Structure I
Amino acid sequence: MDIGVCVASHINDIDYVVRAEELGYSHAWLADSQMLWSDCYATLALAATRTRHINLGTGVAITGTRPAPNNASGIATVSALAPGRTFFGVGSGNTAMRVMGLPPQRIADFDRYLETIRPLLRGDEAVYHHGDKALPIRHVMPDDGFVNFKDPIPMYVSGFGPKSLGLAGKHGDGAVLALPANPAVMANIWRMIETGAEQAGREIDRDDYYTTALTTMVVLDPGEPVDSSRVKAECGAMAMAAVHFAYDQFRNFGRRPSGYLLGIWDDYRAMIESYPAQRRHQRIHGGHNCWVLPEEERFLTPEILKATSMIGERDVLIERLTALAGAGLNQVMILPNFDTRFDVLERVAQDILPNV
């Protein structure tokens, strides 16, 4: 199994990607949320000039905020700097849209977007829909060094439910997933991907189709509790991002959470709903996948930490990763808290990378 890093794009934090390459991480996925972090393409360009081997791409680019020609041009520009190691992760925008108070792109629009951008990533002509117009477009100066389409740019489609995973099967060279709890869940994910492919008249070869799951990882010391201060400092932001997502699902669709969130749900709702409704979308994602705000520390229960991150002693984590690899998961990318990111990078490289 490959181990990659997901990066909260930071224009002054290129050393983190450089160190990930030095330690042997396979991919750096730079996240795209325009009201949270630096621009992902500017950050990718800098990372491309300072690295030589690590695969670089968007983790994931957002369809709702960038028209297909913009995303195609952006990633093809990075490919001109990092030929043969550039990839395009793409999603409908759960956080990037919601942080502006907007819903993610609808599934039908996401489907058409993917259909448009796929040929553009090859430098081919596509039909671009603008209002009631259907316009043939392509990059008209592809051979002058502005962009690079000669080296393939694989497209990895983000999906969490049956419809979006079906689109990953219909359009993608791979899929970006939430971390499967176990091999049985991974088998169900494959079923949804392959169903989407079959409905589109496509047959997927699992050996060529690349799957990646987002999480973070904490290697416990012997006897260390799952909710130690170190664990919270390394993966608390990932745990709270899951709570933020659950609240958005409740706020927008009325979907009440179950399981590991029940113990904190009423308290969390009371806290978040004390903020004015017209600006609440700004507060929900405060610190998103970087820090835990002080007033949210109390929500980091052992149940939430274990459900949202890979936490365990070395051999336990290796066993779990091996089982998921056997079920067809090709990569896990980790997104630790910002302040402890280098510590996590080093520990996972020392204890996990040589053994998976």
Structure II
Amino acid sequence: MARIYGKIESLKSLKSELENNGISRFNSVKEIKDFLSNYNSEKLTVLNNESDKLEKEYSETCSNLKRRIHNKTEKINLETEKIDNRISDLLKKVNIINTKNINFLKKIISTVKLYSLKKQLNYFIKNKNELLSASVKEITRNIENDEIFIKKYETKKQNLIEKRAKSKIEKLEYTRNVLENSRNLISGAIGENLVVKEIKKLSDEYVLINDFNLNFSRPIFYKKHNQRIYSVQIDHLLISKAGIFIIETKNWSKSSVNTINLRSPIEQIERSNFALYVYISENITLNEHHWGEQQIPIRNLIVMINNKPKGKFKYVKIKLLNELNDYISYFEPVLTENQIDRITNKLI
């Protein structure tokens, strides 16, 4: 299996885009593809789960309501008995007190005590219903809430399900919208991931560096397009005994391949080739051959996942994914394993 270094650029860009939008549920492109393919079924699953939870809550509430009504009745009976006993006790005490035929001081004390007892007696008689209601206030409130829920469930069940699922559905819709707006990144990530999987099928004599970057502290001048190059980014750099392959991946539809509005990847890969050539010339020397310094072949390759243009182009080969490994393996080896290791160590 080919040796692989680095993560593919579009995956890193896609991950960054999703994280910036607060989305962290995906760990692979496959999970993203599955989510988009199964969005409607996942949405339905959310609704079904909420429906199941609601049905369970309804059943439990019905049971709780019966229990609470029973407990309320018992509580009222108990409190009624307590109040009636209190009233009876106060009546007895009132009837016992005698304010006649006693001295003045005792008469005053008895009068005050009688007044207090009658006041208590009147309070319990007058406020009996309020006292009973207060004793079951919490349980009454729970009963009312249960009855409201049961009524809503029986008359507006679907509305309840949708209301409870709303936040989860909105999150799903938000995630889908972000992914729909990131279609180009997803498509690129899928394409580059397929290229990596294909190259992995090669032997360990091959070294693949994903998302290869070169930066120049002093820009190099690219005469062909009259521009200064400060940096280049290459989707994949494949190092082999046959030399180095600069690989750019494009997962374009047929209409995209034929449109004139998209920038040609050929200019991009030629620019990368020039920058890599300059860097290698200045930093890597192979003097192992007795004839002199060896050249490191650099080949330009654009891999199209499903569709490619019909024309052929100078300095760049365009291959479909299923043609990739046969093309790479076609070339005769010109470098040794030691030279490959030296080049790899310098480039990574």
Structure III
Amino acid sequence: MKAIDMKELVVAMKELEEERGIKKDYLLESLEVALVTAYKKNFDSADNVKVSIDKETGEMHVYSTKNVVETAKNELLEIGLEQAKKISKKLEVGDTVDVEIVPKNFGRIAAQTAKQVVVQKIREAEREIVYTEFNDKKGEIVTGIVQKSDGNAVVLDLGKLEGIMPTKEQIPTEEYKVNDKIRGYVLSVAKGVKGNPQVIISRSNSDFVRKLFEFEIPEIYEGLIEIKNISRDPGSRSKVAVYSTNENIDPVGSCVGQKGVRIQNIINELHGEKIDVIEWNEDPAIFIAAALLPAQVLAVDIKDDEKFAQVIVPDDQLSLAIGKSGQNARLAAKLTNWKIDIKSESQFRKMLEETKQIEQSEGNENE
């Protein structure tokens, strides 16, 4: 059956396979299924119809699968044995046979269906390509232009598709305006209801800071310096623990850079967010003391089984160690994964005196 120029369509499908990677066989199979649906819809046919398209010539045939019986009573589903023998002498009662039919005006319907199927599959393939491209960027930083910002989710133009930055992924101290060019961390990539890729962007995630460090500090990108952990209060302060197995490398100095140039680039990207770069140490007491910077620490008493640290600081350093609203202590605890209790030198001495008095009192009672 050659009601439409399927040969040209097959040639076009070959070109699509070469240019866009959409398999010709996949398109033909999809087209055959769509043509069956179209035929049933337009000709009120039973479920025994199938369409076959030659992969090379593009020639299309429509068949009705029928049961071979002695005498056909339902011509849609059955064929008499005598008529069946004209198709193949080997056919017997109980067999099935594909009988070619030539439906009137089906060529026009087929042409419309073919166009719809090819366009649909091209769109699906393009969505899949974009999905794969952005899925490979998961965990990376991308640049986008703000399309919409109404106090809720921010919509970003990422070039081939839109990115969404939900409220919780935004930095609270930042204001996003339409046409602003901003960078963000690709948190996740998923397929939406219609197959469109949905990209979730974050600027508040700690890994955004991690990636910025990789961009600005070659030693981190090259693996000479390792970021052990990050604790962050987005828009306000971050603490970054770094370490190097190379004794000739100063991990903190390398991250800060000469005159603070390297770290300043990261601070600028985060619009003034303070960043404490701390050297990681396998000794928890040393690491905890460093994590409480910029405060000075006199002593750290640790209880390994409870992962609890009692920290003593000079009287004039207590508020600095704790930080505004407890921020410094909270970030230090998160960075080290230890529970931290901070006391000033005076508070600690008073606590020791009270403990001593209780012990003496209990001793006197026991005498």
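Check the numbers for FRET efficiency 1/(1 + (r/R0)^6) of positions 81 and 153 (r between Cβ atoms, R0 = 35 Å, to 0.05) across I, II, III and tell me which is largest. Show your work: numbers first, answer last.
On the way: I: 1.00; II: 0.45; III: 0.00.
If we compare FRET efficiency 1/(1 + (r/R0)^6) of positions 81 and 153 (r between Cβ atoms, R0 = 35 Å, to 0.05) over I, II, III, the biggest value is for I.
Taking mean count of other Cβ atoms within 10 Å over residues 201-208 as the criterion, which structure among I, II, III has the greatest value?
Details: I: 10.0; II: 16.4; III: 21.8.
Comparing I, II, III, the top value of mean count of other Cβ atoms within 10 Å over residues 201-208 belongs to III.
From I, II, III, which structure was Cα extents along the principal axes in Å = 58, 47, 41 calculated on?
Computing Cα extents along the principal axes in Å on every structure in I, II, III gives 58, 47, 41 only for I.
Since every read-out is calculated from the coordinates, none of them should be taken as a lab result. All of these numbers come straight from a predicted model, not from anything done at the bench. Cβ atoms are built from the backbone, for glycine too; each structure is taken alone.
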